[in-house]
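J.: Just below sit the structures, each encoded as structure tokens.
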Structure I
Amino acid sequence: MRLDVGCELIYTVETPTPMLLMLRPRSGVGQWVAQERYEFEPLIPAMEYTDSYGNLCQRIVAPVGQMRIQTHAQVEVADTADTAPGAGFTPVAELPDDTLQFLLPSRYCPSDDPQLGELVQRIVQDVAPGYDQVAAICTWIHTKLEYRYGVSSVTTSALQTIEYGAGVCRDFAHVGITLSRTLSIPARMVVGYLYQLEPMDLHAWFEAYVDGRWYMFDATQAVPRGGRVSVAYGRDAADVALSTQFGQAQLDHLRVWVAQAESQA
């Protein structure tokens, strides 16, 4: 399916403010960017670079006043999610080099915490190593944690989310990543767009590396769903911020849209 996706951000800027943006999806496994438009108002210079996770990033200095950023893309994606029940665990010694960083504890994913090690062993008891373990983790999150706004903040860790018993997509992804890493399964955070998400917003989920490839897992959903456009990958939310500013810039407005392209409707 082909999706029309995009977002609009409007800032009030008090002083010239350097900003890092991570708003462009890239073509790769599972998606192809067919068309793209990226607008700044007022028009300003921008420089682009690729970070250590392969994300397309932009550097700007936002001028004083109102700053509007809008992105739009048409992206070909799968309308179903790949699943692989029974897919086996990949031993650490056989993992590709670029997956090893996703085994380590990170800022919001303290996978070396003994409490979490005990918890995940209870969750995956009698479950075959590999894909089925991660699926069991997702089922536990979906059934045991409440999806609720206002419980967590941008600094909430996976351990805190479990203690609170509630959170949002970012928090659910952190818990899934942390528990997967505790089992020596590489896991990484993904931020992007999900077709027919309610309420519509930018979304977060995670991927786990089993049986020689990455698979998508989303504990906010009862069943795996396709219709996703990935924008950024990282160890946790600290790596995938869509906007980071170094100065006095206030985000006043955020609008997100995801729809089938007209020719596909």
Structure II
Amino acid sequence: MRNHPIRLLIALTLAVIFAFPIWFMVSSAFKAEAEIQAIPMHLLPWDFQGLAQFRLAADIGPIWIYFANSWLYAITHVVITVFFGALAGFGFAKYRFPGRSLLFLAVLSTIMVPFQVLVVPLFIEMKALGWENSYAGLLVPGMMNAFGVFMMRQYAADLPDELLEAARIDGAAEFRIFLQIALPLLLPALASLAIIVFIWAWGAFLWPLVIVQDKALNVLSVGLASYTQPYLGQPMWGAAMAASTIATIPIAVLFVFFQRYFVKGLTAAAVKG
């Protein structure tokens, strides 16, 4: 107990260190261009610009189209990964079939393959399908991932077999058992997985950068790069900070209200099973 004030001080210090870049970003979105690079640094705007930098960000690039594309990309990945991850995880946890362990090992092995290794083969495949520079090419690769299957399998393994057998005795089909019995019991795990996948998808950069050339198809993470490239002779840091603030808001809101599911999702799959 004597160390409690020291621990609190350390926690507050770390919180300030990690929160400072976010504070600088948000405050800079309301500063004049020259003030952003002022030395010594201004913690608060001295020349408050209102929404001028946000309007400039919208003039430089179609930021609201980027924002909509990021939502489409993230929500699509969340829905597909959560549903089919739960379906596959439930199957691996509760059904016995030949080669189950080998197949599950094959699924897990894909986690060990860095995505950078797959970029070129995926791009060639998308180009062969005619999906280059399209929503299909942007969205379809990466919709399913092995982490979702593994996490849901770990949770589904704890579902009581007696409950499932009772449903079968009552005449319920297997898919109905999954939808009406397993899914409701897996809701906390589904929420955790949905949050993790949303954060991953919202920050995706490499694949959207490679597959898309049309600005109208860019997501926010790719579109942000245009604000630090030469525009009228120099990078527009104020617009970049405004656009970055817009990009950060959904993740910040999600984490503030659902942080317990996020932390639970990162830790529970490692200790279950």
Structure III
Amino acid sequence: METFRRGDLVFDVHDSGPADGEPVVLLHGFPQDARAFDRVAPTLHSAGLRTLAPDQRGYSPGARPAGRSAYALREVVDDVLALLDAAGLESAHVVGHDWGGVAAWALAAWHPWRVRTLTVLSVPHPAAMSQAMLHSDQALRSSYIGFFQVPVVPERALLAGNGAVLRKVLRSGGLPDDLVDDYVSRMQEPGALTAALNWYRALPTGARTPVGTVRVPTLHVWGDADAFLGRAAIEASSEFVAAPYRLEVLEGVNHWLPELAADRVGELLTAHVRTAG
């Protein structure tokens, strides 16, 4: 597959590895795209797994609808279901990082029969995140979210000077220059950054739709040097999983796990997928 459709939207997808391998869906976050998993995928392919990594809603040039409501979590989850349907898959192993992790938590909670195993990188379960905002330093860590919900201003700030601010944020997290250039270039496409920020702006529209309990085998991976997401929410996430659950903490690793800890993430993913065999 190179693309799939949902209604009038056309999504790009990187379909790699053995065609008959067990399918693994890889969901990227902000401000990345499917290339975030380029360093992880070879380990999965060598284990006989097929990977499907879409450029998600707002990131695929053919899937940038207008308005924040188009980026509500329900819409994002339905995009993943459309990918599975287009690939002829009843279910798949699902992996998500950052916003892709939020989508993965929701997909597993709302449609558990479509998820063989769940792996979430960096982000806590949304309910654990809400709790931690009240009882830890998570509100301070997440203060940028309020800024991202302001109209127009974040786009101007992040992309001023050929994306100097966005480049600085990504580089400060340890991302290599080639990936920083790739991600910033994507965000400089017409409408791309506004679409990506609409994931944040849509948060109030989904407040009445809780993600709920996850009932599929779950691997949770977090780097303890993550500047955005603290330990309190991560450790509380187990309370919202009613299935085998494992938390793996990577010492000294920042937020960008697929890029900065690709080999270890690939090893953990492969072992987790095999538990469902």
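Bear in mind these aren't lab numbers, they're just calculated from the coordinates by the rules spelled out. Nothing here was measured: the structure is a model prediction, and the numbers come from that model. Cβ atoms are built from the backbone, for glycine too; each structure is taken alone.
J.: If helix-only ellipticity at 222 nm (-39500 (n - 2.57) for each DSSP H run of 4 or more, over all residues; to 500) is calculated from each of I, II, III, which structure is the one that comes out at -5000?
T.: Working: I: -5000; II: -21500; III: -12000.
Derived from the structure labelled I.
J.: Who wins on distance in nm of label points 7 Å out along Cα→Cβ at positions 123 and 195 among I, II, III, i.e. which is largest?
T.: On the way: I: 2.9; II: 3.6; III: 1.8.
For this comparison of distance in nm of label points 7 Å out along Cα→Cβ at positions 123 and 195, the top structure is II.
J.: Given a computed value of 69, 47, 26 for Cα extents along the principal axes in Å, for residues 11-130 alone, which structure among I, II, III does it belong to?
T.: Numbers: I: 58, 35, 25; II: 69, 47, 26; III: 39, 32, 26.
For Cα extents along the principal axes in Å, for residues 11-130 alone, the value 69, 47, 26 is produced by structure II.
J.: Further question: Of structures I, II, III, which gives 2.7 when distance in nm of label points 7 Å out along Cα→Cβ at positions 179 and 243 is computed from the coordinates?
T.: On the way: I: 3.3; II: 4.3; III: 2.7.
Value 2.7 for distance in nm of label points 7 Å out along Cα→Cβ at positions 179 and 243 corresponds to III out of I, II, III.
J.: Sticking with this one: So P(r) over Cα pairs in 5 Å bins from 0, in percent, computed for just one structure, reads 1, 5, 10, 12, 13, 13, 12, 11, 9, 6, 4, 2, 1, 1, 0; which one of I, II, III is that?
T.: On the way: I: 1, 6, 13, 16, 18, 16, 13, 9, 5, 2, 1, 0; II: 1, 5, 10, 12, 13, 13, 12, 11, 9, 6, 4, 2, 1, 1, 0; III: 1, 6, 13, 18, 21, 19, 13, 7, 2, 0, 0.
The read-out was computed on structure II.
J.: Which of the displayed structures (I, II, III) returns the greatest value of mean count of other Cβ atoms within 10 Å over residues 27-34 on calculation? Please report the intermediate quantities before stating the final value.
T.: Details: I: 14.0; II: 19.9; III: 24.8.
Once mean count of other Cβ atoms within 10 Å over residues 27-34 is worked out for each structure, III has the highest.
J.: Here's something else I'd like to know. Using Rg/Rh (Cα atoms, Kirkwood Rh), for residues 171-210 alone as the calculated read-out, with 1.27 as its value, let me know the right label among I, II, III.
T.: Answer by label: II.
J.: Here's something else I'd like to know. Suppose you compute distance in nm of label points 7 Å out along Cα→Cβ at positions 19 and 227 for every structure in I, II, III: which one lands on 4.4?
T.: On the way: I: 2.9; II: 2.2; III: 4.4.
So the calculation was done on III.
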